[in-house]
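K.L.:
See the structures that follow.
Please treat every number below as a calculation from the coordinates, not as lab data. The shown structure was predicted, so the numbers you read here are calculated from the model rather than taken from an experiment. Cβ atoms are built from the backbone, for glycine too; each structure is taken alone.
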Structure I
Amino acid sequence: MDQAANPTATEHARARPRRLPPEAGILLILVGIALVFELLGWMLEHQSFLLNGQRLVIMILQVSVIGIIAIGVTQVIITGGIDLSSGSVVALAAMVAASLAQSSDALRVLYPSLVDLPAVVPVLAGLAVGAAAGLVNGTLIATTGIPPFIATLGVMVTARGLAKWYTHGQPVSMLTDSYAAIGSGAVPAAIFLATALVFHVALRHTRYGKFTYAIGANREAARISGIRVGRHLLVVYTIAGVLSGLAGVLTSARAVSGQAGMGLMYELDAIAAAVIGGASLAGGVGRITGTVIGTLILGVVTSGFTFLRIDAYYQEIVKGAIIVVAVVADQYRRRRRMTG
């Protein structure tokens, strides 16, 4: 038979049009929102929204902390779980790290021999606080079988209470210059992008990522296939906790203080960024690149509303609407996959 009349599977594959990556649609939404603010900027403010480099830099710096948390939350969501403790862990890590980063000048009257600790000490302490919180989350979920929503809700309340108890509600100030440098300039943005790159590679090209997606797609099938589900969930939640601890370090370093109220509602912004970026709350679906774009969408909306001098409560209304639309879109995509 003539080969042209009986094309091979390879030829069929070549004939199929290539699908755009799932992030393409989200990226178009980001561009569209930015262009809307650009148009409104010229109409209402007579100035550009996009062509102001300083505004764009400030926006990226503002979303970096949320983005770092969202990277951890995305991995949790891919497993079919949720993490509501992120914002409280940010506060607790910020308080502990800031207390160890205080300048000796502030305490020399009481402790004449006191010297400044190297910046690495408070940084490691903040990461350790995050790891401990994530470990508690993972242990509760993996060993007791309680829903992630309940487990992380309990840790959220406890961590916030510990942050207030740690200094009896008093802020921690007068931090060392070396510690404050961690949150200055483009450092938070660079850490955000480096973190995104590391976990993008980990999820797409390592066994860790394959196990994470497998557990989210079908936990029982993953267990039957030999994946130690409980241990892997422990790792995923601990990583999410470490990233929340890192966000707490950056938050306190940037503010040059530690306050128990830091990180308030950050967990919801992080979940929103992940969901807007294409992560499915049903599990098994999500990409770090999508989460980065989702984080930028939240940043553009917040920055755009500030640029247009629109009251802050409208930002929350719009943010809530965006989350609902993203979840509805995810449900629609799931139904199409199941029926198609």
Structure II
Amino acid sequence: MNNVQELKKAVSKNSIYIVLVLLVIGITIVSPNFLSLSNIINLFTTESLKGLLALGVAFTILSKGIDLSVGSIVALSAVVSASLIQEPTYDAQLFPGLDMPISLGVPVAIIAGILIGTIFGVINGSLIAYTRIPPFIATLGSMVVARGLAMLYTNAYPVPMLKPEFKAIGQGSLFNIPNLVIVLVLFSVTAWFLLNQTRFGKNVYAIGGNDVAARVAGIKINKNLILIYTWSAFCASVAGVLLASRTGSGIATLGVSYELDAIAAATIGGVSHSGGVGKIGGVIAGILILGVVNNGLLILGVSPYIQQIVKGVIIVSAVVFDMRKNAKKM
């Protein structure tokens, strides 16, 4: 009996990874090309940028919040970064005559894109911490503002013709591993370290578990909320710069619905919307599950509309499972 109970606990604890393995096996049986090296690399590369967003959004959900602004931050960071590294020979250059040396231009473009996006995280965290505005409303407002600024900044026109040295960042690879995948791995390790090896990570879990008890325990709630939303925006702004680099242009409509995919990945990965429960390993599994589903259905020639329906069903099922699991603990 004890062995059966232990097996059930093990299955429950690792259910997300089991689902991922079963999905891979199932799609591989139907389409053996799924496990080809080129397709696996394509899958990881495609999901890497949304994965960055999920790693950031996971922190906000752990603190019993949400961040709807990350998709718009991607767009704003992308257009700002792209505008500073256009070819000077392009007739419609956003800043005519701007031609910084590569050694200066690339770092400036990257830093500017990341900085403008991260500022929104500070604003989001400050609004939530000091005005008590619900995270949904605060980040919804930021989502609209950031998208509007991206449109205003570019007058809704694309910002193309970026210098090849900048495009090489998002399009290049190291030892045949795409740079985007390497960045995702680095951010995953960083996120794991922050949550498991730092006081900040313990505070995130404590705030999500019971913010009143956390305040009584001496945790500076406001300071940590600002840090949480700053981290989320930082991840999104890095994704925006990389997206501009990969596509070779900055467009104000980039990142539309990315926030939904990020929230979905974190939710599927076991990050509870009740707060205080979730692991980075689960978030990565959630990212891969969505990626495997999208990629597998695409290989099988399934309509994109049906793909959206499948994704919606998966998200709702994950939330229902999370709610039932938490109800049993009460």
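K.L.:
Work out which structure the value -25000 belongs to, where helix-only ellipticity at 222 nm (-39500 (n - 2.57) for each DSSP H run of 4 or more, over all residues; to 500) was derived from one of I, II. Provide the component values of the computation, followed by the final result.
P.N.:
Values: I: -23000; II: -25000.
Label of the originating structure: II.
K.L.:
Comparing structures I, II by Rg/Rh (Cα atoms, Kirkwood Rh), for residues 158-197 alone, which one has the largest value?
P.N.:
Working: I: 1.15; II: 1.18.
With respect to Rg/Rh (Cα atoms, Kirkwood Rh), for residues 158-197 alone, the highest-scoring structure among I, II is II.
K.L.:
With FRET efficiency 1/(1 + (r/R0)^6) of positions 22 and 182 (r between Cβ atoms, R0 = 25 Å, to 0.05) computed per structure, which member of I, II shows the largest figure? All intermediate terms of the calculation are to be shown ahead of the outcome.
P.N.:
Working: I: 0.15; II: 0.35.
Sorting by FRET efficiency 1/(1 + (r/R0)^6) of positions 22 and 182 (r between Cβ atoms, R0 = 25 Å, to 0.05) in descending order puts II first.
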